[in-house]
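J.: In the part that follows, the structures are each spelled out as structure tokens.
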Structure I
Amino acid sequence: MNNKGQNTIEYLLIFALVVVVILAALGPNGFMTQSVNRALEVSVNGIQNMAVSTEF
């Protein structure tokens, strides 16, 4: 295999690895999705607590 072909295969493998990592992070059970869901849950709970404690 020549050097150009080897470089192409190496770049394709790195690209595939990056795609797999991104999909794992952004998937339904990925760490990014879970973190965003937790942050939204905390925000919504805070808003609900403020609404409940407000007296008219």
Structure II
Amino acid sequence: RPLGLLSLLDEESTFPNGTDLTFANKLKQHLNSNRCFIGERGEAFRVCHYAGE
């Protein structure tokens, strides 16, 4: 299955010790090269979804 935001969230939710930080780190690890994903510091990230960006 392709690695995207929702599939990574689904995977992270199966781990009993999963946290917001581990989810954010996993997103940054797998989606960092995607131009629509912007990893911020800590647990924060942004997804560009406006057609003009």
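J.: Out of I, II, choose the structure whose coordinates give helix-only ellipticity at 222 nm (-39500 (n - 2.57) for each DSSP H run of 4 or more, over all residues; to 500) equal to -29500 when calculated.
T.: On the way: I: -29500; II: -11000.
Answer for the origin of the read-out: I.
J.: Okay, next question. Identify the structure, out of I, II, from whose coordinates volume of the Cα convex hull per residue in Å³ was calculated to give 80.
T.: For volume of the Cα convex hull per residue in Å³, the value 80 is produced by structure II.
Just so you know, all these numbers are worked out from the coordinates, no wet-lab data involved. Predicted, not measured: the structure shown is a model, and the values here were computed from it.
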